[in-house]
Structures are given as structure tokens and as C-alpha cells.
1. Going by Cα Rg over 2.2 N^0.38 Å, which of structures I, II comes out largest?
2. By the measure mean count of other Cβ atoms within 10 Å over residues 17-24, tell me the structure among I, II with the highest figure.
3. With distance in nm of label points 7 Å out along Cα→Cβ at positions 105 and 145 derived from the coordinates and found to be 1.5, which of I, II does the value describe?
4. Out of I, II, which structure matches 64 when percent of Cα pairs over 12 Å apart, for residues 81-120 alone is calculated?
5. Computing mean count of other Cβ atoms within 10 Å over residues 49-56 gives 22.1 for which of I, II?
6. In terms of volume of the Cα convex hull per residue in Å³, for residues 33-112 alone, which of structures I, II is highest?
7. Compare distance in nm of label points 7 Å out along Cα→Cβ at positions 57 and 137 across structures I, II and report the one with the greatest value.
8. One of I, II was used to calculate helix-only ellipticity at 222 nm (-39500 (n - 2.57) for each DSSP H run of 4 or more, over all residues; to 500), giving -28000; which?
Structure I
Amino acid sequence: MATSTLALSLFFHILATVIWIGGLLVTMILVYPAVRRVLQEQPALYRLLSQLRTRFYSISNLCLATLIVTGLFQMTADPYYDGFLTFDNTWSQVMLAKHLLIVFMAIVGVVLQYGVAPALERVSLLREKAKGDAAQWQQLARRETLLTAINCILGVAVLGLSAWAGSL
């Protein structure tokens with residue numbers, strides 16, 4: 001396999017990782033706390049979080065697709081790769097753990113994107129018009145924050161496993 005092709009694949013893999021995991025961390029550490037503190041229960045809070053959510057989901061979906069394609073390409077080029085469902089060395093076992101965490105991240109993302117977010121959007125639209133249930137919005141916002149935090153933790157664990165696999 002050409003070194004330039006592998007390097008290009010690695011570049012896009014790292015870029016997608018930085019955008020996805022970095023976006024999750026920035027959202028949890030900076031965006032959610034600051035926006036909620038500054039805007040509190042103003043209608044602008046609901047609109048801003050809705051726009052951020054919509055934008056991030058499309059970007060994270062693209063990143064996940066990029067990670068799958070580039071990751072498979074890189075994995076098959078790795079000298080430690082012994083074949084599909086073969087886990088006879090430490091590298092393949094670490095990669096299995098990493099991929100399981102990524103699957104869990106994707107599941108959490110699907111729950112967020114297709115479960116929590118639509119419900120939050122509906123309640124937010126009502127809250128903008130001062131008609132929605134504040135307690136329901138708070139419950140959904142807490143659920144969104146919790147699931148995003150879980151994805152952050154899983155993402156950091158994936159980075160740790162990537163470092164471990166890379167050191168072998």
C-alpha cells in the first residue's frame with residue numbers, strides 16, 4: 001500500500017476524530033454551561049441550542065462515516081491485523097475494545113439524535129412561546145447533557161485505546 005495513501009487516510013481519520021471528540025468536549029466543558037448561565041430561560045436559549053444541536057449532528061455523522069471508512073482502510077494495512085474476528089494479539093484485542101466503545105458512542109448518538117433531540121425541539125418550540133412545560137424541558141436537557149457526557153467519556157476512552165494500540 002502506498003505511503004501517501006495511508007498518510008492521507010490517517011490525516012482524515014485524525015481530523016474526523018478531532019472534530020467529533022473535540023466537539024463533544026467543547027460542548028460539555030464550554031458551550032452548555034456558558035450558554036445556559038447567560039441565557040437562562042430566555043427564548044434565545046432554545047433557538048441557540050437547537051441550531052447548535054442540528055449543526056453538530058450533521059457534522060458528527062459525517063465524522064463517524066469518515067472514521068469508519070478510514071479506520072477500516074488503516075486497520076487492514078496494519079501489520080498486527082491478522083484477519084476479521086481474529087483477536088490473537090494485544091493490538092487486535094485493544095482494537096476490539098476501541099471498536100466496541102465506538103459502537104456504544106454511535107448508539108448513544110442515535111438515542112440523542114432521534115430520541116432526545118426531537119422531544120427537546122418540540123418542548124423548546126413551545127417554551128419559546130411561553131407555552132411549554134419548563135420541568136419537561138429541564139428533564140430533557142438533563143438527559144441530553146448526561147448522554148453527551150457519556151459520549152465524552154467514551155470518546156476519551158477511545159483516544160486512550162488508540163494511543164495504546166499505536167504504542168504496540
Structure II
Amino acid sequence: MKRLLLMRHAKSSWKDSDIPDHERPLKKRGQRDAEKMGKMLKSKKMIPDLIISSTAVRAEKTAEILAKACKCESEIVFSDSLYMAEPADIIKVVKEHAKKQKTVMVIGHNPGLEAYLQIMTGKVESLPTGSIAYLATKIENWGELSSEEEVKLKNLWRPKDD
């Protein structure tokens with residue numbers, strides 16, 4: 001069984017309208033939420049074996065803060081393909097980078113993450129900033145990942161949850 005954690009980047013800042021979208025930083029709240037979600041993953045023993053993140057600044061910082069908070073020692077892979085990715089792009093990136101890892105985390109953006117979640121699980125769920133969806137599938141190998149495989153939404157955690 002494989003576990004896939006989908007995380008929408010934490011809350012970003014819109015303070016400077018001259019900054020290109022790709023370069024927007026995290027707000028202080030986003031930094032706190034990323035740390036909180038990392039600690040939550042650690043407490044649930046759901047530390048990713050691999051984190052794959054969009055190259056947008058807000059996603060990269062979310063990945064770095066979360067990894068530190070959950071004590072994830074694994075490499076973080078940054079992929080341009082996850083910036084504003086469609087569901088097919090997410091599948092392709094996971095297949096490309098995930099090998100024998102049991103738990104893989106993808107940090108990206110909406111609407112692609114919500115669309116991916118719906119296609120893979122049949123569930124329509126909102127993923128506010130900083131949220132993590134925990135998906136499980138019985139595939140043995142990440143190369144088998146496709147929208148045809150049975151994938152279950154096991155849990156959904158949002159930063160505002162206690």
C-alpha cells in the first residue's frame with residue numbers, strides 16, 4: 001500500500017502587487033500553518049519519505065518549513081511541472097520522482113490539487129491553503145499510479161482544525 005499526501009501551499013502574501021505570482025512569499029500565518037501541519041504529521045507518524053513541491057516560492061517555503069517541523073530527513077524535489085499543474089501533471093510528476101517510498105507528499109496549488117483529489121477519489125473536497133489530504137492506494141509501485149486505480153481519501157486535515 002502507498003500513501004499520497006496532497007498539500008496546498010500555505011497562506012501567501014498579496015501585499016506587493018508588483019511581485020509575479022510565482023514569486024509570492026508566505027505570510028506569517030502561512031509560516032505558522034506550515035509548521036503546525038508538519039508537527040501534526042510527525043504526531044501521526046505520517047512523515048513523508050519524499051516531498052515533491054512546486055517551484056513557486058510559497059510552495060518551496062511551505063515544503064521547507066513543513067519538512068523541518070516533521071523532522072523529515074528526506075530530499076525535497078522541486079518541480080516546475082507542479083506550478084499550476086493539471087491532474088495529469090501531478091500523476092506524471094509522482095511517477096517520475098517516486099520510487100520505492102511508501103509515503104509521498106506533493107505540495108502544489110489549486111485548482112489542480114482539488115481536481116486531482118476529485119478524479120482520484122470521486123470526492124469533492126475543498127483544500128484551503130495549508131490543507132493536507134491523505135490518500136491511500138493498494139498499488140505496489142508508483143509507476144502503477146493512474147486515475148484507473150482505486151484511491152481512497154483517508155483523512156483531510158486543515159490548519160484551522162484542532
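Read-outs throughout are calculated quantities, based only on the coordinates presented, and are distinct from any laboratory measurement. Computed from a predicted model, the values in this text were never measured in an experiment. Cβ atoms are built from the backbone, for glycine too; each structure is taken alone.
1. Sorting by Cα Rg over 2.2 N^0.38 Å in descending order puts I first.
2. Working: I: 18.2; II: 11.0.
Greatest value across I, II: structure I.
3. Source structure: II.
4. For percent of Cα pairs over 12 Å apart, for residues 81-120 alone, the value 64 is produced by structure I.
5. Considering all the candidates, the number was obtained from II.
6. On the way: I: 111; II: 84.
Going through I, II one by one, volume of the Cα convex hull per residue in Å³, for residues 33-112 alone is largest in I.
7. Going through I, II one by one, distance in nm of label points 7 Å out along Cα→Cβ at positions 57 and 137 peaks for structure II.
8. Numbers: I: -28000; II: -10000.
For helix-only ellipticity at 222 nm (-39500 (n - 2.57) for each DSSP H run of 4 or more, over all residues; to 500), the value -28000 is produced by structure I.
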